[in-house]
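Structures follow.
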Structure 1
Amino acid sequence: SGGSQQEEVDEGGSVTLRSGLTELKDEDLIRWRFGDNETLIAEIDVKTNRCSVFEDVLDGRFRDRLELNQTGSLTIRNTTINHGGLYLLQTRDRNDTVPLKVFRRWSVEMKRGDLVALSSGRTEIMKDEKILWRYERETIAEIDKERNLFTVHEDVLDVSFRNRLKLDNKTGTLSITDFRSEYSGWFSVSSEYFDVDFYLFVPGE
């Protein structure tokens, strides 16, 4: 059992998770699994000459996106934030884990007094994930799923977010009430499997 180097991709792009094999032998069985439950998403069985992708699992998040090549490497096309996570490659003689991190960036125009809900876009938090919310690189909230800790840090830098931050324990969405122009800047949410950056600004101020 081993681990491979982390792969990274911008959302919407393609990424190939490599099997590390140069050719498949007669008895080879290659399986790719994903996530906490190690859900089977792709398989090559050389003996029966069968190559399968299981696109309907996990609410169809891999539909029309998976491609296996002749050496068992798996390409994911048109990636979304929900493709970030831990992939497991199983062959007859080894198991390898391949972490994939997906990046997303966008800017959001705000008005003074707005309520903003900043979502990572993730539909679930993995069991071993540690999620950090940052404002201008300072941590303002964090989630440690394994230890079931959900923490908000309201006083960072010279900007007070007191009584303005709310963290959703299930999705990791961070809400900011009564947005002020002095809050304009970079917010980010990240874990080992994804990184989303938001630039929030109040125009003309």
Structure 2
Amino acid sequence: MEKSTLKTKTVSSLFWSFLDKFGQQLIYLASGIVLMNIVPPAEYGLIGALTVFIAFSGLLIDSGFARALLNRKNITEIEYSSVFYFNIALSLVLYAILFLASPFFADIFHEPRIEPVSKVLFLSFVFTAPGLIQHTLLMKKADFKGLTKVNIAALIIAASIAIIMAIKGYGVWSLVIQNVAYGFLRTVFLWIYSKWRPIARFSIKVLRSFL
């Protein structure tokens, strides 16, 4: 009976994990085709020049704590909450640094529009940070069905917003808002789906234990 239940859970997890990845790729492809026929290619270049900073910031914010939380057993609320607050604090510090550096990015790429674009685009990882613990908890529970619903819903809404903005002539800003909206909506949906909430406790000692 236990083997049968485990097999069912494994098959279900694999199915939803596949559906999540396939669904996201399909939505990205479909929305990308639509947007590429509306937004000029040069506008994509503005976003592409900044994606490396977003990716790097995302890696720093995670800081390996998510992996540690996944592997560690019997995690306390203080541990979850400490990592939660650390992620948010780090995201704000990184955003402040990149915000101040945005004029230099504009000079480097010889494109004045990069300054205002980057200041808004970098908000995407700030909005993502408050949902990292909820994401980790769903991963620990192997709730790939829930994660799929969250990811797909956020992606569809963000893509729809981008397409509407592109049609109305917002150009590069439609791509910027797509990224920011996805990060924001995904976190909102994670908070709605996951019942975990942080407690008002923070411990540096706890963070050190993860290193």
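Each reported figure results from applying straightforward, stated rules to the coordinates on display, with no laboratory input. Just so it is clear, the model here is predicted, and its values are computed rather than measured. Cβ atoms are built from the backbone, for glycine too; each structure is taken alone.
General remarks:
- Origin of the derived value 2.3 (distance in nm of label points 7 Å out along Cα→Cβ at positions 29 and 181; candidates 1, 2): 2
- helix-only ellipticity at 222 nm (-39500 (n - 2.57) for each DSSP H run of 4 or more, over all residues; to 500) derived as 0 - corresponding label from 1, 2: 1
- With distance in nm of label points 7 Å out along Cα→Cβ at positions 77 and 141 computed over the structures 1, 2, the top value is the one for 1, the highest of the group.
- For the structures shown (1, 2), distance in nm of label points 7 Å out along Cα→Cβ at positions 21 and 93 is largest in 2.
- Computed 11.8 for mean count of other Cβ atoms within 10 Å over residues 45-52 - originating structure among 1, 2: 1
- Highest-scoring label, criterion being relative contact order in percent (Cα under 8 Å, 6 or more apart), among 1, 2: 2
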